[in-house]
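No lab work stands behind these numbers, since they all come straight from the coordinates. Worth saying up front: this structure is predicted, and the values here are computed from it rather than measured.
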Structure I
């Protein structure tokens, strides 16, 4: 859930700039759920302890998968997104760019270029303990 001072203005901007689509509206200016990539994000009004971002402070970044980070970046720029980091190819197989929206929220859009093992770029694969505990013993043991 991301907080904006004007929910309707935020929805209109996010739809135009980032290509999201509205899925659900709760009240005219209270909340909205947007389709974003294969998931969703909730846009909420300022209320109680919820507040919009403050200039010069980054408290979060939302990551969304896209098919073409370069084209997505160009579209977002045309609609007024402030591009913080231009599309860049990373050794972990992703092309990403970061943009700031009309309220100051940070968004990272990521396109998968290749499935690269973490060990090839300095990361480490961590086994899932739940998956290991569910393994069946080998026959004869």
Structure II
């Protein structure tokens, strides 16, 4: 997306149902094999009462909406804040949303509110992202 196409309030979403396969693949890729994520019996004894997805896996959906939808390909991630507000469990469908909240035309930067909600509408992540939109040569 070109910087000139961005406007305050513009938004985009992506959605994914988090499966055991996603969690196992993320554990393998990241090396984070915390039993809270990969061991049913161990996780059942925690305050969560069962396994939960890695927070960074949920955050990956934010990366997907930013990198592929808004602002999309060619944008460069400069920073991100996250606050995880509820667990994501295997089988949850998570919708990641990005909304433009600030434009810096001189520096070609965009600040976006980032949120994730599960299939019950519960917010599971909130934050902000800062991205730079390079001019792409014709």
Structure III
């Protein structure tokens, strides 16, 4: 029986992930109900090498680090690191968007006091802001 090659061996040889080799094999080869580990013969290994050899130039052009300014993380998809890719996927932009953006955009408290450094209490644990004037009036005892 000739030597058989595993997807792990091929992926290491070609410099790609094992999962992409397995995906290509699933798409290209009908195993006819066969289960168990992939054992690849030389003919199929040659087809895999030819496919990934043809796409090597395109893979070489992909950025290694995230393309967002001042981000040095490794790129995983579309030239973005995982964090920026997730932002892009959720919001269509890599800029910071979350549920608190509309709160950060507010310049005055609900009672009309301006959020200035002197009039704003910021909780260090989570960054919430509170108006000092409203807090003072709320804790002040009512006149008798």
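Before moving on, here are some points about what is shown:
- Winner on relative contact order in percent (Cα under 8 Å, 6 or more apart) once structures I, II, III are ranked, highest first: II
- Structure (I, II, III) behind the derived value 17.3 of Kirkwood radius over Cα pairs in Å: I
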